[in-house]
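Chemist: The next part holds the structures, each set out as structure tokens.
What follows is calculated from the coordinates using simple rules that are stated; it is not laboratory data. Quick caveat: nothing in here was measured; it's all calculated off a predicted structure. Cβ atoms are built from the backbone, for glycine too; each structure is taken alone.
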Structure I
Amino acid sequence: MRILHFSKYDRKGGAAIAAIDSVRSQRALGVDARMFVGMKTGDLDFVGGPSGLGRLRSWANFAVERLPFRLARLPRHDVRSLGLAGIDAPRIAAEAGADLVVLHNVDGLVRIVDLPRFACPLIWRTHDMWAMCGTEHYVADSAPYRAGSGAPIPDRLSRWAFARKARAYAATRSLTVCAPSRWLRDEFAASALFQGRTAVAIANGVDSDTFRPESRIEARRALGLPEDAPLLLFGCSGGPADPRKGFDLLVEGLRYAASDLAARGAELLVFGGELDRALLPPLPTHDLGRIDDRARLRLLYSAAHVTIVPSRLENLSLTVLESLACGTPVVAFAIGGMPDMIRHGDNGWLIPPFDTEALGRQLVAALDRPDMGEACRATILEGFTHEVEGNAMIALFEAVLGGSG
């Protein structure tokens, strides 16, 4: 079977990385899987994309998708897309001889109205909630809001986009939802737009060869970190600007526990973006900035006693998977896909949403935990490797092509 994946990017962002890794895993298992992207920046031979004026057109399409919401001055973390612009994806799939198409993040690449034109079955590998919403990529929990319920222009556009999706989906012969977490699968199964459609959950895989445990002492020496202090790790990408990532909840939790953490000599280890230290309690803080090198990121996870992921809304966190792969337990709120990965008391801890006092107490208690490294690593090897994901995706392809999609 010949599988063609569509993704906006091949390297930019967690969804693009997950998409590329998924294609790699399928190819390693003998499937003829390829990808077409709107903006190619890597050099993989199984990834195609426009060049020259085509790249400029892709950039323009991506900009058009979000322009009304920029003009409306919505905060940057409130990501919305129209589903209006794109390329002639059905023609590209037909010319490639695709037996099945997998859509990843495709706003600005695949036009919603073109979905019924695909001659082959579609699987939507949903990395966020956009396919079930009007224009929003994430919403809290209100189904009416997904159709856009307010009077302002952004919500009127959302109602319009929702109606367009409803018409396009109704006319699409075979459309299967494949979510990375059970939480997102259930959200799609309950959504108005996907009633009667098949929705399944297949977890993203993580590179368990690259992300593996290193000696904590050696990792700290390599990164220039203190060898004896308990280190609490968190990624601050988005920081205070993105409430979905829960940076404010982390700050509250740390403040509850600041005196106890200081008494234990605990220090903070931060990566991923710019951080205003004035927002944090007065604990020693090591800011390693943005890290794109996976080997260095492996050292970072290995150096920490525990990783904190305080998100309010999360599908299947790559940070959690990478940390567990490196043998480092995770503290997170019991939301979204966190329960898929974290087994409370075994490879980390799940905190009642959004109990910051409980979060603070657990961070202190985590410093006295027995070593969880083996349990963390086993979680990944048993259920979250590229091979596990690849085999599950191939089984889904066979089921859809066999007529059950």
Structure II
Amino acid sequence: MEEKLEISKTRRSNALELTVSGRIDAYWAQQLAGAIDEEVHAGSYSIILDLAGVSFMSSAGIRVLVQYYKQLKSLNGSLFVASPSESVRKVLAMAGLDQLIAQGEPEAAEPTGETQPALRRANVSFVVRPLNADARLRCRTIGNPELLKVSGFAEKDCRVERFPESSFGLGLGAIGNDFEDCRSRFGEFIALGGVAAYHPTDGTDRPDYVLSTGRFVPELRLLYGLVCDGRFSHIVKFEAERGTQAPLDALASALLEISGTESAGLAVVTETAGLVGAILSRSPFAGARAASPFSFPEVRDWVNFTTERAYPHTLAVVVGVVTRAPGAGLARFVRPLSSSCGLYGHFHAAVFPYHPLKKDVAELSEVVGTLFDSEQVLSVTHLLDDDREIVGVGQSEFLKGTCWLAGIAEQEDRS
């Protein structure tokens, strides 16, 4: 009978140690990869493999070691082999991989900035790091979202908006040369960190995006949008207790509290427990003028709603505005986040396959640029609260992530 691979773990001060015994061949290498991946997913970026009890390791095992060595190194982490058996030591030496063998304890990561004591709200913990504590955002409302209800948009409502790294926004727009180029493709968009992305409504159903490159600044043709300009005041890391989730309204409420203002702009990179939302499936110019795309049964042809929480355990980049008291201009763009929280907001999310990210990265543009440059964008979705009786699935929920935020000090209406 084949020798079974056994794996146990011990938490050290600076790293997680996995003690492995048995045979690491093509079959059992997958179990080792799964165990390492689970720990990386849980946030352990410094891993020691005690392979003293490993009797044999094939090229499949070497491939796993090299894969996670490179991945963790790219995340400012580490993976080393401690106490290799003679068999493992020979294999690593013959493969030219002596650098995988640990030479003492991994060094503790240097702190990257001061943090305020962790806050806790219900089942979610928050660690706050000030960036520019007095920084505030200017929020501009562009166009009239109410026109979507009656397909009332015209060419004159199409406006060009550029999105440098200092701006972020969301709304209804498209990437293209001019109005005619975009006419059949207007859909939900998100922009932040020098990236702009949208979900086309021309039937391709594949999100498209543009990245800042050199002097090139992404721009969109908007029918309406919320755009925030300025610097972020804080970075906030949050994590729900194991086995629980942070719903969107609770997360937004805590982040608004941290901002110390009545309204705040948020950009969040987060692991999802599941998203609830809607995607426009036809351009507002695809139907007769003054027809209502949200009446029944027409709504089934115009909007794709999630009937259950979608995209669990993926990465989402979420942009939005949350407020306790929306002004006249902002009121048209926000809706209650839930029936009980007393907050209003508007949020869009770009969704990616799960991928571990560097810890303690201060620049939003670095995180966002890495995701859009190397990962497939699965969707750009308008997040909402499905509060229908009996069949409603509630709101989007999150597991952990990092948020860049600042209070909104100025609102400008460009209807």
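Chemist: Given that mean projected area of the Cα convex hull in nm², for residues 7-134 alone, derived from a single structure, equals 9.7, which label among I, II identifies that structure?
Modeler: On the way: I: 8.0; II: 9.7.
Label of the source structure: II.
Chemist: Moving on to the next point. Once distance in nm of label points 7 Å out along Cα→Cβ at positions 295 and 319 is calculated for every structure in I, II, which label goes with the largest value?
Modeler: On the way: I: 2.5; II: 3.4.
Greatest value across I, II: structure II.
Chemist: For structures I, II, which has the highest computed value of distance in nm of label points 7 Å out along Cα→Cβ at positions 191 and 279? Don't skip to the answer; put the middle values down first.
Modeler: Values: I: 2.9; II: 2.2.
Answer by largest value of distance in nm of label points 7 Å out along Cα→Cβ at positions 191 and 279: I.
Chemist: Taking 3.6 as the value of distance in nm of label points 7 Å out along Cα→Cβ at positions 231 and 351 derived from one of the structures shown (I, II), identify that structure.
Modeler: Label of the originating structure: II.
Chemist: Which of I, II yields -0.45, -0.54, -1.12 for log10 I(q)/I(0) by the Debye sum over Cα atoms at q = 0.09, 0.10, 0.16 Å⁻¹, for residues 47-246 alone, as computed?
Modeler: Details: I: -0.45, -0.54, -1.12; II: -0.65, -0.74, -1.03.
Of the options listed, only I reproduces it.
Chemist: On to the next question. For FRET efficiency 1/(1 + (r/R0)^6) of positions 15 and 167 (r between Cβ atoms, R0 = 41 Å, to 0.05), the calculated result is 0.55, so let me know which of I, II that is. Intermediate results must be reported in sequence, preceding the final value.
Modeler: Numbers: I: 0.95; II: 0.55.
Going label by label, the one that fits is II.
Chemist: Suppose P(r) over Cα pairs in 10 Å bins from 0, in percent works out to 4, 21, 28, 21, 14, 9, 3, 0; of I, II, which structure was it derived from?
Modeler: Derived from II, not from the others.
Chemist: Comparing structures I, II by relative contact order in percent (Cα under 8 Å, 6 or more apart), which one has the largest value?
Modeler: Looking at the calculated values, the largest one is II.
Chemist: Tell me which of I, II gives -11500 when you compute helix-only ellipticity at 222 nm (-39500 (n - 2.57) for each DSSP H run of 4 or more, over all residues; to 500).
Modeler: On the way: I: -11500; II: -5000.
Among I, II, the structure yielding -11500 for helix-only ellipticity at 222 nm (-39500 (n - 2.57) for each DSSP H run of 4 or more, over all residues; to 500) is I.
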